[in-house]
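These are the structures, in structure tokens.
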Structure P
Amino acid sequence: MRLCFLTNHYPPHSQGSYDRQCWQIAGELARRNHQIDILTSKPPPGIHPGGTEPRVFRVLDLYPESDDPSPSFKRLYGFVSSTRKIFAKHLANSPPDAIMMWGMDRLPATLLQQAEASGIPCLLAVYNHWLANLRQRDPWIRFWEEEDTDTPTVRGILRGLRLDRYVTNRAAPGFPDTLSLRNVYFCSASLRAETEKSSGLTLCGASIIPCGISPIDRPRKHDRNSSEFRLVYHARLTPDKDPMTALRALRELRHRHGDRFTLDIYGRGSLDYETTLHDFVRRYKLGGSVLFKTLYGPPAWEALGIYDALVFTSRHPEPFPLIHLHAMAAEIPVISTLCGASAELIRNGDNGLVFDAGNHHQLAERILEIADNPDLASRLTGTARQEVYRNYGMGTVATQIETSLLRMISEVRSGGKAV
């Protein structure tokens, strides 16, 4: 099977854990003797990929991160049409058996429409809220739909000159309701439901294929004899991830139990929000118990094995909290909210403990349950580790994706009939 992966970012120039998922899935499929092409964005200015990268084509531009709310028609049309040409040229030069649409943030949705119209089987993988927010996130779609001061005038001129159809034929907007979305999977049922609700699309036929972890990313549990109970937070430092609740729980624990509990915080955020967190630590004299780590991502996962519990405080509907899998694989108890896909991974008292988002008193009690009951911690981590190896190994996840791709190809070759 020859596959073309289309993705916005690809390691080593990646933005997060979902890009790493793409790299690992592509690698797993390549080891099964499938030929993989990666079509992705150009490296950041001044940075060049290290070593040789066979079949990785870093040729795409992305929408700017700080997008002009009203970019000019000329700039938008030039960007979208040139991106479509690059995609079409690649498909013509290296015709794949199937297209895997992976990371689409900052890529125009017209590429998905183009892939669906190519006649090549196309599988869309949804790992974030891109599809739910498509109308707001894609400037080319906004150009054709928004009613701001300038855009309707430009659209009116195009229609008056009878150029609008010519433009959209060469650079289709990619409106959500024009996409067939026949073959799509989500990393969680929660994300699928939220996308349906936000977008108005009917996606009940979309399958669920979870994230996975590779053996190289599985941290090892370390035996510890310290009297300290070491907590770890690993997520972005943003209000929706809510690290402040972890700090408030630690303040309560320290007030009641002295220096027994410590918290290491792995993550980054805006300067203003990080300052708010540091100010809280200084105000309540938690400096001896809290350590901020700038390291974030895969290297930090390796350190999980030294901790006694992971605290996950998100108020955000998580698409799929990969950090849960890494902690579970390392036999670290997970104490988590149940926002989004966290509820699909954690069962209170079975493979982890849960608390209500924002409730630092409840979080403190859950931490004490783990700290004061080693047998409970052992039972939770034992169940969790078995589940990770059984259901979330990268090989298991890759097999589900491979099966979907082969089914699509078979249906096309048999004239649309499943075989």
Structure Q
Amino acid sequence: MTDFQSDILEELEWRGFIHQSTDGEALDERLASGAVTLYCGFDPTARSLQVGNLVSLMLLAHFRRHGHDPVALVGGATGLIGDPSGKSQERQLMTEAELADNVAGQSAQIDRVLDRALEMHSETLVETDAHADGIPLLNNADWMSEQTFIGFLRDVGKHFRVNQMMNKESVRARLEDREQGISYAEFSYMVLQAYDYLHLFREHGCELQVGGSDQWGNITAGIDLIGRVAGEEAHGLTAPLVTDRSGKKLGKSVDGAVYLDPDMTSPYEFYQYWVRRDDAEVPQLLKMFTFLPRAEIDALVETIERDENRGEVQEKLAWEVTALVHGEEEADFAVKASDVLYGGSIEGLDDAELEAIFADVPSSTWERERLEEGIHIRTLFDETDLQNSRGAAKRLIKQGGAYLNNEKIEDWNYEVTEQDLAGETMLVARSGKKNYHLVKFR
């Protein structure tokens, strides 16, 4: 046992991860006595995790980095029911095929993020023999599928009291809504999750369950079940709900949720989400969503407090979180894309990179033969609708607002040829600071 193992609660407290925990003194003593096996569950209600799920992944990663033995659990069985916690109405039940797709998608994300979490800033990671190949990922369908209804009621259900279950926040809130209510299926979800904890306690030695603050009732139900069935002590810890300055749940943008799946939220969009965070939010986000050491975080926060931050702190935050979720190469590309979209050099980019960077801007496809003849710059701006006429394009050029591949055009009689291609078959026209058009030649 190392001091670093026993310092985990102090580290989590400093980073803002602790909302509730069972007997703090008992948990502190257990963590100080040696490595603890713990787990966190993920509800596969979608094929991709969202930014909010990063809190739980970071929790698991910090425990592992301090020499403990975390396990990630995906709900391949419980996902068929759906957790009522934090929900005001009944979930739409998924088919088994939909659930299998969600489990596969989330499992791959969990593996990737946790693997990277053990690589980033690895100088602060405690090396242990346990889980040398990373953090295990389990699926509760592997043991739930073996249960029969009658057998489960006899062996597990008999240990639960309905009056106690009705007092749990996730159930009580739904019962107070007479129109919605709660189905027996969702009412039983707590029993299923509690059994997960008992199974992992027996088969994997799990003594601690962690999760979001909405999971407190489910976690304590599992602790109670372990106490009744095994006569042993188990522990729980939850992280707070993270919100932005306006009180909106973190991970929500004007376009909807911010996903970890690059096909649902591109790495560039993901990077930009963090770049746009308000100065007031950034200190806490640096602590919760990066593995930067304290001294570096303190220095970045001081830059904000001295009113000297010109966006570089947000850029550091954005790079760290994007590298964790999508890898360093994608994070570097997001930085490059951001620079290009704000007028930086396009030199050296190929077609694939240009198409990725300008995926959300208007585009058109032209015949390549036109380049051989030469395209008048005013024609280019007129036909791409960056200006509404050749005359307007001429005025734009004279005023210094016309750009080709982010280079200012000052000659209103300029002829665009193949030498002006930015990539193999593309060029980028821009009117003013932000109005882009990607032209593709075939």
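Read-outs: derived from the displayed coordinates by stated rules, not from any lab. Since we're looking at a predicted model, the values are computed, not measured. Cβ atoms are built from the backbone, for glycine too; each structure is taken alone.
Output the label of whichever structure in P, Q has the greatest value of volume of the Cα convex hull per residue in Å³, for residues 305-360 alone.
Q
Out of P, Q, which structure matches 5.6 when distance in nm of label points 7 Å out along Cα→Cβ at positions 121 and 289 is calculated?
Clearly, the read-out refers to P.
16.5 is what came out when mean count of other Cβ atoms within 10 Å over residues 73-80 was calculated for one structure; which of P, Q is it?
The correct label is P.
Out of P, Q, choose the structure whose coordinates give mean count of other Cβ atoms within 10 Å over residues 57-64 equal to 23.2 when calculated.
The read-out was computed on structure Q.
Tell me which structure, out of P, Q, gives 22.9 once mean projected area of the Cα convex hull in nm² is calculated.
Working through the options, I get structure P.
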